[in-house]
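**Student:** Quick heads-up: structures coming right below.
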Structure P
Amino acid sequence: MSEVFLRVMWLALIAGALAYAAYLFLGSTILAQAEDSLAHVIVRDTIEDGVHRLSGMVMVPSDCHGISVRVHQSDASEYALSISTWIDPTRVCEPEPTARAFRVVTFAPPVGTAFTATLDGSPIPLTVLTHHIRSHDR
């Protein structure tokens, strides 16, 4: 009887250890994928008479983080969005991802313009949804 009990205990211990190892491995994989999706930025580019009005949202690490966005020409037809985060030192916040909206205006040709983005100096995936406004659409 004690031999059967000992085998069942060993089986339970090994099964528990394997389940915990799978939890740790799969949990970190899922968290890494979720964090990667938070870094993706979707920007709406409204173009009218050579003026690009870019608006979008970016995820920051906490509610205490703010953002500043600049656009500069990095190539003949390429423009870079430089998104920088900063922390409000007067507040205490939990590290929970929070969305921050931004709007920025730049002057560029209405066609053939490409955009890239960096967040605190690191390149991030960027999707630009373009909307052209013609003068007679107003």
Structure Q
Amino acid sequence: MAKVQAGMLDLEVWLRDVVHQGLVVVQGQPYSFWDNTAARLVDAQAPGMARLIREMASVAFSGVGWEDRLLARMGRIYLLLSGFKRLSALDSGVQADIRTQIGWTQNQEELLTQAGVEDSWLILGQRVEELDNFK
């Protein structure tokens, strides 16, 4: 938990720096600008947040309207950061949502105690990503 907290604090500082610099400056940054931040988040055991940062890199070069899309992503990340800061004050469902977005894995025993969802499922695709030491 301490590593995740430190990583989230670093991410908040980084995000504030990005806003302070301005979006036009950020658009000119190399991919390593985004990837280095994402790698630090993976090290901090927050691979979900790392994925969001890497997605921001592609948004910055996505053509007309990139500014709005990038700001929307930044807003989502800031909302997750704000929720994480007050995690203990939130109900358990919201806590679980935030933890999932951050990239925490759930305890298998805990999952087995929860009610499953029965339905017919149609799988349309699968995507496997490698994030440094995670797969």
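**Student:** By the measure FRET efficiency 1/(1 + (r/R0)^6) of positions 97 and 113 (r between Cβ atoms, R0 = 30 Å, to 0.05), tell me the structure among P, Q with the highest figure.
**Tutor:** Largest calculated value belongs to Q.
**Student:** Then there's this: In terms of FRET efficiency 1/(1 + (r/R0)^6) of positions 9 and 81 (r between Cβ atoms, R0 = 25 Å, to 0.05), which of structures P, Q is highest?
**Tutor:** Details: P: 0.00; Q: 1.00.
Ranking P, Q on FRET efficiency 1/(1 + (r/R0)^6) of positions 9 and 81 (r between Cβ atoms, R0 = 25 Å, to 0.05), first place is Q.
**Student:** For which of P, Q does Rg and Dmax of the Cα atoms in Å, for residues 41-120 alone, calculated from the coordinates, equal 14.3, 45? All intermediate terms of the calculation are to be shown ahead of the outcome.
**Tutor:** Working: P: 14.3, 45; Q: 15.6, 47.
Source structure for this number: P.
**Student:** When helix-only ellipticity at 222 nm (-39500 (n - 2.57) for each DSSP H run of 4 or more, over all residues; to 500) is calculated, the result is -20500; to which of the structures P, Q does this value belong?
**Tutor:** Working: P: -10000; Q: -20500.
It was calculated from structure Q.
**Student:** Turning to a different aspect of this structure: Comparing percent of Cα pairs over 25 Å apart across P, Q, which is largest? Don't skip to the answer; put the middle values down first.
**Tutor:** Values: P: 49; Q: 35.
Looking at the calculated values, the largest one is P.
**Student:** If relative contact order in percent (Cα under 8 Å, 6 or more apart) is computed to be 25, which of P, Q is the source?
**Tutor:** Q
Taken together, the values in this text are just the output of simple stated rules run on the coordinates, not laboratory data. This one's a predicted model, so the numbers in the text were calculated from it and none came from an experiment. Cβ atoms are built from the backbone, for glycine too; each structure is taken alone.
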